[in-house]
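Each structure below appears as structure tokens.
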Structure I
């Protein structure tokens with residue numbers, strides 16, 4: 001029997017789940033992350049699992065290694081070659097300000113300092129014609145300069161290279177000749193579409209990620225082999241919710257930008273189909289951050305662009321997930337105006353919250369929940385970590401002196417502020433985009449998600465909460481549920497009235513040929529399917545919507561159907577549409593999905609008696625009164641299908657805790673999910 005392993009590395013913990021293919025039996029490990037070298041935490045989790053390495057057939061890994069390196073500006077030293085006269089595109093950006101009238105605001109620094117951005121003489125026009133030939137001698141001089149400056153990764157982004165990549169490809173050849181051991185990223189391979197700033201920014205970010213991720217993945221592969229898992233195939237979570245091969249990571253590292261959070265959304269989609277919840281808000285609260293995504297009509301929402309920092313875009317198909325610095329390790333502090341704030345700074349894995357007793361001195365969200373009685377100091381991570389209640393209480397008391405609060409009052413204030421921060425994020429992802437939270441199920445996971453989910457649902461009038469089994473390692477589970485996915489794009493700038501069916505057919509066929517070649521190169525022979533999309537907008541608009549193009553053999557009617565969908569989506573998203581206005585096509589997209597077998601999902605036996613799962617009672621504070629409430633504590637692994645629990649109650653498992661608030665009722669469904677209904 002083979003074993004499939006999912007490993008997700010977060011800012012605080014590294015999560016592992018190992019599933020036996022035939023039986024569905026699983027092993028779960030949660031161990032502190034090692035930010036200084038994430039591969040150590042990766043291997044710690046594998047070793048602590050005590051599984052036979054020779055039985056491992058598959059390892060899926062979600063990671064934020066690359067993203068953290070860019071955010072901390074610890075990526076590789078990059079040199080940018082661009083069309084002469086356009087070296088300052090990274091500085092000019094879009095001329096937007098985060099705070100329009102804030103004179104104090106300073107925009108984030110450029111990804112590449114000016115002296116490492118060099119223009120080269122060349123020019124290709126918008127039709128792909130060479131107007132000025134490439135000055136190869138200038139290119140050679142520039143590469144020699146970059147090499148002498150210690151550049152080890154090159155980014156090449158020329159005007160209109162998405163139409164004619166000839167000059168970029170030649171520059172790539174020259175770099176290989178002069179600096180053969182360097183990493184090279186050209187925009188026509190990373191993002192062959194219109195918009196020079198977005199294309200340049202994405203190419204540079206990919207160039208910064210490529211050495212970091214290639215080195216990291218090589219290190220992990222080597223460690224896996226040395227561990228004895230010689231038959232294991234490593235896959236990396238892609239930002240689009242699919243999987244990437246190690247080779248794909250080295251070719252298009254920007255695909256790992258949202259690798260970490262993508263797994264949870266993928267697992268939620270899978271579970272949503274089983275429990276027949278078509279609309280889901282995913283709520284993933286870990287030790288460092290909270291990530292929120294949307295599944296609508298059974299499909300996750302995608303975005304083509306995310307900002308690394310303000311106005312520094314990464315443009316690539318990815319799951320639409322938003323994050324804030326609100327996790328168990330988020331630090332509570334007092335700002336210059338004397339107000340209490342929570343996050344975004346985090347205590348991380350080391351020193352961690354004060355209650356970890358590893359030297360932390362600043363109170364965190366975890367410390368607050370411990371004092372509120374919602375976390376058992378003797379059962380954190382199944383009892384493997386003992387929490388210091390007294391130190392947490394002292395830290396909260398010291399912080400609360402400013403407001404004349406005791407430890408309990410300070411803890412409740414920290415809880416309420418963090419709850420409010422997360423509620424704002426959920427409103428941004430739903431109401432601000434035209435979705436009504438009352439039409440959704442809130443699916444909560446991550447080690448800290450269950451502490452807040454039911455209260456958060458009450459705040460937004462969400463009717464139902466689902467906390468799946470093994471919620472604390474759900475992003476790792478998502479990797480095992482994911483398929484292989486590849487995305488392709490081609491700019492095709494045409495007014496729909498001028499669109500030629502044969503031209504669109506040719507582009508679709510060309511993208512399909514790229515996808516088929518990818519399957520062949522990666523030796524993938526499982527069932528696969530293609531999905532086409534059109535990027536559309538009204539003429540005169542600046543940004544487009546990505547709309548499915550469904551067809552068997554492309555016809556004019558298929559295009560008309562897509563335009564109709566565009567009008568409907570525009571109305572839903574912006575509150576209006578203009579069907580009489582002309583529409584233009586900007587790009588054509590293809591998503592290739594190659595199916596992978598999913599691990600079996602166990603069903604629970606019918607067991608309505610919950611007394612067997614009752615561990616005891618603990619005083620907990622819920623804010624509804626000024627008194628602590630004697631609260632029953634249940635062991636989740638002893639709850640069966642049909643078990644019903646009235647709030648207040650706390651349900652504990654090794655890697656997470658779920659709180660049922662007063663007036664709420666929870667029950668366990670056939671898949672072991674805790675369902676809390678608020679109506």
Structure II
């Protein structure tokens with residue numbers, strides 16, 4: 001097998017927080033495919049070559065205590081994770097099989113990005129110069145449409161106008177948007193397998209025994225299983241197909257399937273249920289599927305071109321290891337969101353705090369993620385901010401600083417993090433919103449979006465002017481570390497928020513206010529340097545001698561081209577991070593040995609020399625390649641032994657694109 005980055009978990013289907021399937025094994029056939037939460041969302045793939053059946057994906061038979069299906073595993077010869085596509089290669093029986101999982105999350109095309117549809121493309125070619133008869137079995141299970149296997153499901157099938165066959169499974173109760181939480185799977189709507197009309201295939205809604213029958217006999221059900229409703233744990237229903245590849249020789253034969261999910265309604269936005277963005281103009285789910293089929297060839301070309309360009313840009317910016325890191329993080333960063341449209345047709349891009357409490361539109365989760373979206377579509381950063389602006393301007397929000405979140409996924413009906421003062425992050429969220437607003441303004445070349453919310457932004461900058469220089473005892477985004485007073489990194493955020501407000505004032509023709517705020521930011525930066533200095537580095541807290549921490553908020557001084565802080569601050573801090581580095585990276589601060597992957601990339605981007613950047617980033621690649629925590633990309637892990645600390649599959653990995661953003665520039 002070719003030596004490449006061994007991802008801790010491999011993205012397969014990455015649409016949104018609910019339709020989100022990964023493989024946590026080195027070999028695709030070693031384990032069941034799983035939802036990002038770790039629960040089985042099983043899909044099985046087998047190849048029948050000249051009458052002999054081989055497994056290439058999954059293959060754990062639920063009826064027999066997870067005994068492997070009676071089919072030998074194909075040899076997996078390669079795995080490549082690209083930004084939009086995961087490519088597995090297998091060989092057995094004289095046939096080479098290429099299996100590609102593509103979710104077309106093209107950030108410059110919101111209609112395509114928001115479609116709840118993903119592609120599996122399977123190509124077969126002879127590897128021994130001889131012709132071979134090939135059939136491919138593929139299925140997905142009812143686990144995709146329930147939170148727990150005790151829930152009862154029903155099935156249905158339909159045909160599109162072009163003859164494409166659709167099979168669906170969904171819960172009998174269909175309680176749409178009935179609850180919120182973190183470690184939950186969707187249990188409304190319908191998991192869908194679509195077989196395009198051009199694909200020569202037989203289809204069936206079957207029990208899980210269809211897998212073992214095909215594996216042992218090459219048999220396939222001649223009619224649908226109609227014993228519904230029934231619980232998923234009762235002869236687990238599957239949506240299955242067998243594709244006839246005919247005689248395969250030296251020319252590759254390729255077919256594809258569409259895996260989709262009709263969630264009916266996607267989020268509740270201040271008590272109004274909203275469907276996915278793709279449906280905002282009245283398009284139905286079957287029409288969306290028809291478009292997915294019609295657009296397949298063009299989209300595969302666009303995805304391939306994007307993958308090539310991003311990998312090339314990332315390698316040039318930060319080296320090949322940096323390119324690997326961005327390729328693994330791209331789909332995760334986007335699919336940890338749900339894109340819908342408000343009553344005006346404007347985009348709302350809701351993040352979900354995966355495995356960190358399930359909050360949605362969390363400001364201090366949006367903030368670290370924005371480098372990716374500033375690079376490719378600033379409209380999505382605005383989509384993150386719109387719910388926060390609306391909530392902040394309502395009577396439901398009682399404070400004069402920005403909120404933490406607008407609800408718990410998928411119900412955006414008000415802050416879920418708590419309303420007591422000790423639960424708030426006032427400096428954190430005001431600074432985040434002001435920096436994000438300034439970044440949007442620079443990216444668009446005007447401050448119109450900020451002007452529409454100027455009263456809120458002005459109130460927040462006043463808060464930072466009063467309380468930001470030496471923050472009181474409060475939480476920040478690194479809330480797992482507990483309350484901290486006199487936080488020097490939080491003070492930098494306040495300074496950059498004030499400076500960002502000054503930049504926006506200038507873009508709005510408020511030149512006197514611009515100079516006032518930029519001058520105040522300069523004075524605060526000079527004061528900060530005096531208060532935080534300790535020999536060859538700067539403190540974690542102004543009143544805490546002998547401490548140090550990552551000053552990741554400092555990166556905006558460079559990105560905004562302001563240079564409020566002396567270059568010595570960056571140089572001393574980068575030298576400290578290199579000195580404090582453990583096997584798997586530099587810790588967040590002196591208190592613990594864990595780090596945050598997003599902040600690690602932000603401080604690496606402070607480096608003046610490419611060698612220093614790569615030295616700081618390389619241990620993150622090693623962590624991904626060697627960690628025993630086989631989960632989707634975690635942004636919070638221990639730097640000594642590479643173990644997971646807590647967070648999984650979060651959108652904040654969009655922040656890893658910050659070096660690329662620095663090189664390409666925020667201003668367009």
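What follows draws every value from the coordinates through simple rules; no lab data is involved. What you see is a predicted model; the values in this text were computed from it and never measured. Cβ atoms are built from the backbone, for glycine too; each structure is taken alone.
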*Assuming 0.70 is FRET efficiency 1/(1 + (r/R0)^6) of positions 44 and 444 (r between Cβ atoms, R0 = 30 Å, to 0.05) as calculated from a single structure, say which of I, II it is.*
I
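Quick check on the output: 4.5 is distance in nm of label points 7 Å out along Cα→Cβ at positions 196 and 628, derived from one of I, II. Which one produced it?
Working: I: 6.6; II: 4.5.
This figure was derived from II.
Once distance in nm of label points 7 Å out along Cα→Cβ at positions 76 and 404 is calculated for every structure in I, II, which label goes with the largest value? Don't skip to the end; give the middle numbers.
Values: I: 6.0; II: 3.8.
Top value of distance in nm of label points 7 Å out along Cα→Cβ at positions 76 and 404 goes to structure I.
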